[in-house]
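Please treat every number below as a calculation from the coordinates, not as lab data. No experiment lies behind these values; they were computed from the predicted model shown. Cβ atoms are built from the backbone, for glycine too; each structure is taken alone.
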Structure I
């Protein structure tokens with residue numbers, strides 16, 4: 001790019017990437033935030049609850065991200081067994097919340113990546129221990145916990161066309 005040339009505006013109206021991440025207190029999101037900041041990216045962490053439609057839309061308008069990452073969800077404390085007794089909260093976060101953010105990003109033409117979970121797979125004859133493993137396109141095959149069921153069902157939802165959301 002020649003001196004004086006302007007960078008083309010991105011979807012947010014500026015010439016740089018702006019990232020908004022849900023789940024900033026989690027292990028995966030923490031690593032993603034550090035990785036992106038080391039690359040010099042502008043990174044914001046979400047203050048809204050994923051299931052709060054108005055809050056999500058307001059935050060998208062305020063931050064004006066070019067990219068969003070969902071690395072959030074209800075995992076329960078001390079572990080996923082909590083979800084068995086708190087099914088409504090688990091559905092609101094892991095299903096309604098995830099789909100809400102994806103839909104809001106789709107409507108606003110903002111790229112959205114969902115980092116879900118590996119707790120939807122179980123070793124079987126086709127995928128033995130120390131075997132080939134699973135791919136992103138393999139259907140879930142573990143439904144042994146309510147947490148896993150919520151995550152697996154979201155994986156099966158037909159996502160919007162690959163315009164700007166993944």
Structure II
């Protein structure tokens with residue numbers, strides 16, 4: 001019983017100050033740059049410096065975040081060409097929690113679908129769990145066929161600007 005009470009007390013000691021120090025509402029929009037190679041390419045024993053210096057290994061897009069107290073919803077998009085030369089828009093939409101720490105740092109974690117929509121000659125298609133292009137009938141159908149991703153963020157506030165480091169799995 002004492003152990004459960006201690007855990008509840010510890011959770012309250014963390015959540016109450018974090019909630020009281022958080023802004024009630026925060027909306028941000030910014031540019032996004034992602035390093036595209038996966039972990040197998042980086043740890044494969046090749047020249048990692050060549051991966052970082054090759055401009056084609058980066059993708060660019062936008063990042064939209066809305067935060068209400070501790071809850072945060074993120075939409076991160078990137079634009080580019082798919083392997084079959086179709087135009088591709090990838091959108092990672094996550095819902096999660098975000099904690100403001102010390103007035104200049106924000107740590108967050110979220111979970112959501114990772115949409116990759118291909119625009120080619122025919123109807124738009126999405127990439128499923130195996131990376132295979134498939135047709136979809138509605139937004140709900142695309143949601144079900146898209147893989148889930150876990151995203152962790154660390155934001156650093158410098159005046160009105162925010163720099164962010166993001167890691168996602170999925």
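When semi-axes √(5λ) of the Cα gyration tensor in Å, for residues 74-113 alone is computed across structures I, II, the figure 27, 10, 4 traces back to I.
Out of I, II, choose the structure whose coordinates give distance in nm of label points 7 Å out along Cα→Cβ at positions 122 and 138 equal to 2.2 when calculated. Matching structure: II.
A value of 10.4 was derived for mean count of other Cβ atoms within 10 Å over residues 50-57; which structure in I, II was it taken from?
That value comes from structure II.
Tell me which of I, II gives 60, 41, 36 when you compute Cα extents along the principal axes in Å. Corresponding structure: II. Comparing relative contact order in percent (Cα under 8 Å, 6 or more apart) across structures I, II, the highest figure comes from I. Structures I, II were shown, and helix-only ellipticity at 222 nm (-39500 (n - 2.57) for each DSSP H run of 4 or more, over all residues; to 500) at -6000 was computed from II.
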